[in-house]
Every structure is written in structure tokens, then in C-alpha cells.
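Values quoted throughout were computed directly from the atomic coordinates according to the rules given, and no laboratory measurement underlies them. Here the structure is a predicted model, which means the values were calculated and not measured.
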Structure P
């Protein structure tokens, strides 16, 4: 989460879209920037409990979940989109990746009721569904530095392997590899200590 926040902070300086995939090494939970810790803490016993730099509700993470983030600088066309449009665009992209893996998924046509502040209990319009069940959601934050979208994919039921899905995601756009330097990692580590 801290690395994503820094990618947003430096997005204008990077000058290009960045896609990052990551895993969870232990069961954890994250909650949206605008949620109150005192309200979220009673919804799950999972720790660590981490505040995301994006909005959205409580997301339970484990080793089977696929997490990604996208950052776009202010010069990118996605930065200019309304929140609903960028949300639809990112899930169209994720949908195409699943279709590239031979699995049919669909965008949720309308919002379905959720539990209080819990992301995967209900579904938002344009979340991704497999056999009627939500398998992917996202949250976003837009500021003068750029646009950050953080997504969670819970695809076990689809039978798709993570590596195949990541390859399909990468095939949708042209990318160049980036490795964070020591100062970026040190800044992310310091920020992470404040987010837990």
C-alpha cells in the first residue's frame, strides 16, 4: 500500500502509466482512506489492518488473492476521466485479461447491496462477476499528481492461474520494466510503518 501511495506521489515525475502486481504473505485486511479505524476494527479480526490511500470498503487479503495497482500521470487520458469511467475502464481491462485466459466474466450491471463497509459482500456497478459472484473490485484516488487505482481479484473459482492472468493483463498495453531504487524502497518502508 505504501509503494502504491508513493507511485501516485511521483506519478507526474515518472510520466507514464505504471502497473504493479503484488501478493500478501499473510492474511491481512485493508480499509478505505475515508473509513474510520474504530468502525472497521470490529468487522474483522485480521491483523495487520492497513489503511489504503484509495477509497472503498474493507477487503480481506490472503495468499490466494491477486492484487494490482495502476498509476497514471495527469497527462494520461485516464486521469481526465470521471471516476465512474475509469472504474469501468479498469474492469474492462481485467475482463479482457480473463477472456484471454479462456474464462468468461462480466461487468456487474448495477450496484448490489453490501455489508457495512465490506467490499466483497456486495458489488458495485462495473465490478467483475463470475457466475454471478463478485471476483474483482477496485478503489481509486485522483489528485494533482495523478490517478491511483488499486484492485483486488479473488479468482480461485475461475480456475485461472495467476501467472496467465498477469501475462494477459500485460498484453493489453505496452509496458517497460521498472525497478524501484533504494531511496524509493526506504521511503515506502517508512510510510508503511505509519499505515499499519
Structure Q
């Protein structure tokens, strides 16, 4: 049994009673877990498995696949401010997409978890700006080893796109909306 701090990235229906839940964890990297019985009315996971929630999770690692079994969830921070504003939610979803694109399953990278926790902490109390997105992309590129800000003045998102073949499709509409919001605020 492994225990780690984690942020819920994605959840999908597996059966009438179970979910597959993707996490970014502090000590295990990005992992997928099976939450057996999570969709039952009196599930022990009730109210604890929602997007962007930070929790302490306990999982049993699978020897046969990369789908592990979720045994316990203790909610630490639901980041409620992210849900108060569509733009905050959209930005958090973009960060999740980018992390899923740029990381391998079960690859341990505590710095990645720290970056996501800081980003969600910021979005919990502040509205996003193009600068926030650029900072997240720069830090992710640095963690991935494809961007050194001291040596390269190139766009870190471009470096990530080159390395992983593409960037999330949600990036362009998000940046356009953020630029429009910034322009309206400056008026």
C-alpha cells in the first residue's frame, strides 16, 4: 500500500459502480486508479472525488498493469475558488491537459506536483492572466528539460509542442479569452 498527496486530474465511468480516476501525485507521479464502488450512493469516496481536488490517497499498486486500486481518500483542499469563475476552471483544465500530455504514467516527479499545487492555489484566489499561463508553461518546460530560460529566449510552449508533438487544442481559445479579458480590464 502506498500513500501520497495527490491532485485529481480526470475521472471516467468504468462501470455502474466504479470509476477510473487519474491523479498527479507527489511521490508516485501521474497514476490511474480504480475506485471500486465510487458511484454507489453510500460510497466511502462520496464527495471526495471531484476535479482539481487535492487529497491524501492510499492505493494498492498493481503488479500486472498501470491501473492501481484506490483504497482511501482524505480530502485536503478542494480549491473551491477555481469553480467560481469559468475562466479559472478553463485555465485549470488546460494545465491538467498539458500535464497529461507531457508526463508518462508512474514517472515520479515531485516538482510537477508542486507546480500544479501552486497553480491551483493561485487560481483558487486569483483570476488567470496570459502571464500565469506563460509561467506555468515555462516551469513545465524547465521540469521536462526542454527549456532553459537563461540560454533560450524561445517560447517554452513551442519547446513543449516540439517535444510532445502537439499542445492541447484548448490553448488557443484560452489565450484569446485571457487576452480579451486583460484588454477589457485595462480600459
Structure from which -12500 was derived, helix-only ellipticity at 222 nm (-39500 (n - 2.57) for each DSSP H run of 4 or more, over all residues; to 500), options P, Q: Q
If you rank structures P, Q by relative contact order in percent (Cα under 8 Å, 6 or more apart), the highest one is P
Which structure, out of P, Q, was Cα extents along the principal axes in Å calculated from, if the result is 51, 35, 25? Q
